[in-house]
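Read-outs throughout are calculated quantities, based only on the coordinates presented, and are distinct from any laboratory measurement. Quantities reported herein were computed from a predicted structural model and do not represent experimental measurements. Cβ atoms are built from the backbone, for glycine too; each structure is taken alone.
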Structure P
Amino acid sequence: MSDIFNQFHQPIGMSLSDWRGAPFPEAQQITGRYCQLERINAARHAKGLYEAYCEASDFRDWTYLPVGPFETFDAFFVYLKKIEEQTDPMHFAVIDLASMKPVGTFALMRIDPSNGVIEVGHISYSPLMKRTRASTEVMSLVLKYVFEDLGYRRFEWKCDALNAPSREAAERFGFSFEGIFRQAIVTRGRNRDTAWYSIIDGEYPTLRPAYDMWLDEGNFDNQGRQIKRLAELMKRA
């Protein structure tokens with residue numbers, strides 16, 4: 001991306017004179033090969049999600065999230081009723097197409113159509129979803145929706161700088177590390193430094209083939225184990 005200079009010979013960045021903004025996301029359902037993304041609906045998703053989260057042996061998965069853990073179904077249902085009406089964050093349930101049961105959630109958030117910027121967050125995957133093909137396909141589907149269908153310029157991932165699994169996931173999915181915002185917020189009565197990651201529209205076309213190759217049936221042996229790692233495929237891309 002080369003800079004353009006003004007009449008004072010100052011670099012002012014690449015011209016975007018044709019940019020008219022991006023549409024606000026309105027998808028109610030996005031279907032892939034292994035999973036389906038559906039806008040959160042408490043009546044339809046609460047029971048299955050609560051049962052999926054109860055598969056965990058403890059509450060460690062909630063440590064870096066702004067909500068939870070939910071020790072009762074009623075408390076979880078109230079939470080889902082609240083977020084199903086929100087459009088930013090816009091929450092989705094992840095449906096496993098093999099079982100047709102909800103196994104996790106995420107949200108599109110900090111949605112900025114005028115600048116073409118959007119973030120993925122509130123990622124909460126149950127034990128039924130972790131380390132499955134669906135957990136990677138979610139990101140593949142969202143990337144396609146954000147960049148190809150909506151035409152956004154920047155896709156962000158932010159997390160607690162101490163959340164090592166989230167940071168590893170961001171890097172595995174092809175996000176570039178941009179730095180640490182120190183003392184960014186106060187959450188749960190403690191400080192949070194925030195790690196910032198992003199994918200921009202010019203990078204997406206090189207990531208797309210890696211996702212497609214990783215998700216292909218031919219990339220898994222007869223025990224369902226991956227043959228080539230996503231990181232390996234991205235390096236080739």
Structure Q
Amino acid sequence: MRIAIIKNSNAQSKLAAGLLTQKLTKNGFTLDTHNPDVVITIGGDGTLLGAFHRYAQQLDRVRFIGVHTGHLGFYTDWRDYEIDDLVQALLKDSGQSVSYPLLDILADYEDGTSSHYLALNEATLKRLSGTMRTDVYIRDNFFESFRGDGLCVSTPTGSTAYSKSNGGAVIHPRLDAMQVTEIASINNRVFRTLAAPLILAPDEWVVLRPEPFQDYLMSIDQFSITPQLVTAIRFRIADERIHFARYRHMHFWDRVEDAFIGAKQ
């Protein structure tokens with residue numbers, strides 16, 4: 001088995017990565033950052049997001065494992081003091097995995113070019129100055145004219161992140177759905193939106209056709225992009241999926257409870 005180790009700059013993460021490297025080598029694993037079978041991230045959910053984008057072209061043959069050096073995240077199953085247990089699980093690996101849906105984003109520009117992206121958590125479109133104005137289409141049918149700070153489109157696993165902070169629902173990752181949440185929409189006698197999150201089926205897609213301003217800001221997970229003049233952005237559930245080598249199961253709702261509610265009284 002070929003394994004890549006991706007760590008953040010935290011001292012605790014560096015220490016855990018060194019220990020993991022030593023134990024993997026001792027047990028006959030091959031360390032390979034170019035063509036790995038398994039990618040192990042050490043840090044937090046942000047570290048795993050970065051690794052996902054690094055290996056986005058190899059999703060059909062790579063599984064991910066997250067080791068957290070803080071509290072458990074939504075993408076991390078292991079703590080840094082469980083390195084020995086993780087190595088034992090890898091030694092007994094039989095190819096088991098769990099997969100989650102991803103977001104497919106296609107941006108079209110005025111000059112006829114386009115850009116394609118994948119997101120694990122969410123994508124957003126905002127304006128750097130002033131109110132964002134965009135027409136919203138669902139399955140190519142006009143739905144509404146949005147006015148406000150921006151729109152966030154998320155995956156089920158991303159529903160616990162930025163989307164939730166904007167009033168979105170928490171969606172179980174077994175549902176191949178995507179969610180559109182408004183960011184500070186304007187609703188008055190002149191402008192009117194649904195003013196509620198939209199949860200779309202896997203065979204549906206959303207297209208945004210923004211007014212032709214130059215100062216849009218698009219984010220793909222934790223990466224920000226200032227695109228050229230955008231004519232349309234399409235969002236749908238991707239054909240690709242992310243696969244996690246899951247050797248033990250932590251119920252999704254236990255993760256939600258641990259992240260947002262805390263220990264039971």
Structure R
Amino acid sequence: MPGMDTAWLVTNLIAGLLLPPLNLLLLAAAGFWLARRRPRLGRGLMLAAFAGLWLLATPWVGDRLLAALQTPYQPIRGDEAEAIVILGGGSDPAPEYGGDRPSQATLERLRYGAHLARQTGKPLLVTGGAPKGGRPEAGIMAEALAADFGLPGAWVEGRSRNTRENAEYSAELLEKAGIRRIYLVSQAWHLPRAVPVFERAGLTVVPAGTGYAGLELSTPLDFLPDIRGLKNSYIALHEAIGLVWYRIRN
């Protein structure tokens with residue numbers, strides 16, 4: 001796609017190789033290739049790939065992996081910070097709206113950010129660029145805040161390509177306004193990676209998580225694989241790899 005950031009593409013290709021389902025499919029392929037020459041090892045690898053895919057695709061496992069990462073909920077009083085920063089989480093094509101719209105994850109963040117803005121009266125900053133090309137996420141988010149929630153975005157940061165740049169460029173904008181303390185809105189499982197990055201950018205951060213994973217066992221179906229379970233496992237492992245990578249770089 002024209003305008004796609006090469007570094008973002010390479011990073012996500014590498015991540016794809018390390019994450020389910022591709023990593024398990026590659027393991028199964030290796031087992032199949034070895035099955036003739038080393039039958040026991042080949043069958044063991046294929047069985048491990050099948051078992052791993054089954055487990056990671058169950059909602060019971062996926063929810064627990066996410067819950068292990070997420071920042072504990074803490075009530076917001078309204079006097080802990082001076083502004084609300086909402087992190088972008090992607091956008092999707094929406095021809096019925098005449099262009100791109102916030103993804104489900106981004107809309108979840110916007111909804112909670114709008115709730116906090118009404119509760120606290122603090123101004124909003126939306127942050128997110130366009131690593132895949134097209135329009136920056138921040139502009140799409142600002143439009144959604146105005147159209148869907150009736151709230152203006154005081155600051156729109158559309159240059160960033162990742163969480164680290166979200167923090168750096170947002171801090172630049174906030175510093176000009178004399179703001180150092182923020183509520184940081186994102187999914188609860190993303191905040192353990194995002195909060196330290198924003199703190200290293202010189203900001204005092206109050207985590208404002210949304211989208212908490214539940215641990216209640218609703219039905220025996222939670223032990224059967226489905227797309228929600230695999231998605232949650234993918235997100236959790238992606239975040240775990242991101243946490244390790246950010247710590248290595250710092």
Between P, Q, R, which one scores greatest on mean count of other Cβ atoms within 10 Å over residues 56-63? R
Starting from the value 0.50: which structure in P, Q, R was FRET efficiency 1/(1 + (r/R0)^6) of positions 152 and 192 (r between Cβ atoms, R0 = 30 Å, to 0.05) calculated from? R
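Please state which of the structures P, Q, R yields -17000 when helix-only ellipticity at 222 nm (-39500 (n - 2.57) for each DSSP H run of 4 or more, over all residues; to 500) is computed from it.
Details: P: -8000; Q: -5000; R: -17000.
Only structure R yields this read-out.
Out of P, Q, R, which structure matches 14.8 when mean count of other Cβ atoms within 10 Å over residues 40-47 is calculated? Numbers along the way, then the final one.
Working: P: 18.1; Q: 24.0; R: 14.8.
Only structure R yields this read-out.
Can you tell which of P, Q, R yields 20 when relative contact order in percent (Cα under 8 Å, 6 or more apart) is derived from it? Walk me through the numbers before you get to the answer.
Details: P: 15; Q: 20; R: 27.
Of the options listed, only Q reproduces it.
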